[in-house]
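Below you'll find a set of structures to go through.
Values in this text are rule-based calculations from the coordinates and carry no lab data. Only a predicted model underlies this, so the values are computations on that prediction, with no experimental measurement involved. Cβ atoms are built from the backbone, for glycine too; each structure is taken alone.
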Structure 1
């Protein structure tokens, strides 16, 4: 494992991720900040086993409080659904051989992260300082899910002196959803596509299978690659993806993307 005092820049970290020899990475100064249990698997599940000492933060517990998703999956209420998602996370990390992970959850309601931005920013700022974090992996700002965008925003606000590496999840294209496809944004780093080995594909497939309640959204995840880049400085006061917002077009969640944007602008 590499020494903690060597180059801890985002570019060096990306080179380590892409190393064809796949050695372990000293990730004690690295945090993964994602919105939901399963987002870590979607974005970097194959890499997790190599990230020794990494900090993994989930902003929400994955359970909307209206109970719709809970009932859809056969649970009596959101509490039971949240617990099921926690157990799925346990199972996914186990089969993914991610044994050296420091975990924490902010426990916020699914779909409501944008309503808790000051709390998220404060919690992340404190965590980054306490654990001497120098690199953060998080969501790209792409208009796919409000919790994803809120997590990207809060991370950017909390990581003022920390380099951010981002992962693409899904966004809306002219012909439908575009999974794992970065937006072209001025100032973003070079895209680093890492083709997965047969062992990594198998491991990631097992992690996905552990999330039984999330089979539908995870069905769009490619087992062939994972993609990362240095995050640009986003204009969070404007809607991402030229205003093409996936969750606004496909779901009736009771709030428009403009309301989420207003919350971001109020915190800047």
Structure 2
């Protein structure tokens, strides 16, 4: 069954090139989240470095003709980059309408405004799935990972990125709708319970661990009785922090990113970082 036939069978409605569900479920993500990210993605060293890391690993594990689903893919920043790299069977599955429209405007071919459950993929139907900074928004994470395992073909590949270390937990996690941050041990345990084996795992954004710790944790201990104001100020700061700096600092940052990609390309794991990336394979 073609992807388009699958969407029609799931009773999704195509309007101006986007497939919509009529009964959208509530998700743990702020309504303005996609709009805020869309403002900074194209100028963000963070999104760019994550994209390049994902692309490196896709080139090792995924064929260009494989059917790929990007679950909770937001504004399509990852999917659009992969599409430009020759992966044309990509389906963006995103519950936020704003994110779907942004992805379509960006030039993504196949955009679905729904949750994974609403698309109703069959068992063993998908070659590859990506969940990039999504699992931390899911309360029942193992159950969600089992659903991904069920729809993946035997030896199908799952790519995951998640935020690392509860030590780095801050108001920004609360605002984003996170249930948790992970360690390599905890996300590996969840994936094993869901029926996956790990092919590669590593922390990344290693150079951000100390600055985030100082800013979020130590800075968060400063007393401030106006919690709403504190959340708003931190959110604005978070957006500004993503913009790629210029000059010497920008050059140093690019060197750090290049070093991380050198290690990841050679499947060398890094011992610390503010994020985690994992390549997991479906057992059987």
1, 2: which one has mean count of other Cβ atoms within 10 Å over residues 69-76, as calculated, at 27.1? 2
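helix-only ellipticity at 222 nm (-39500 (n - 2.57) for each DSSP H run of 4 or more, over all residues; to 500) was computed and gave -12500; which structure, 1, 2, did it come from? Intermediate values should be presented prior to the final figure.
Values: 1: -10500; 2: -12500.
It was calculated from structure 2.
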For Cα Rg over 2.2 N^0.38 Å, for residues 85-156 alone computed as 1.20, the structure of 1, 2 it came from: 1
If you rank structures 1, 2 by distance in nm of label points 7 Å out along Cα→Cβ at positions 45 and 245, which sits at the top with the largest value? 1
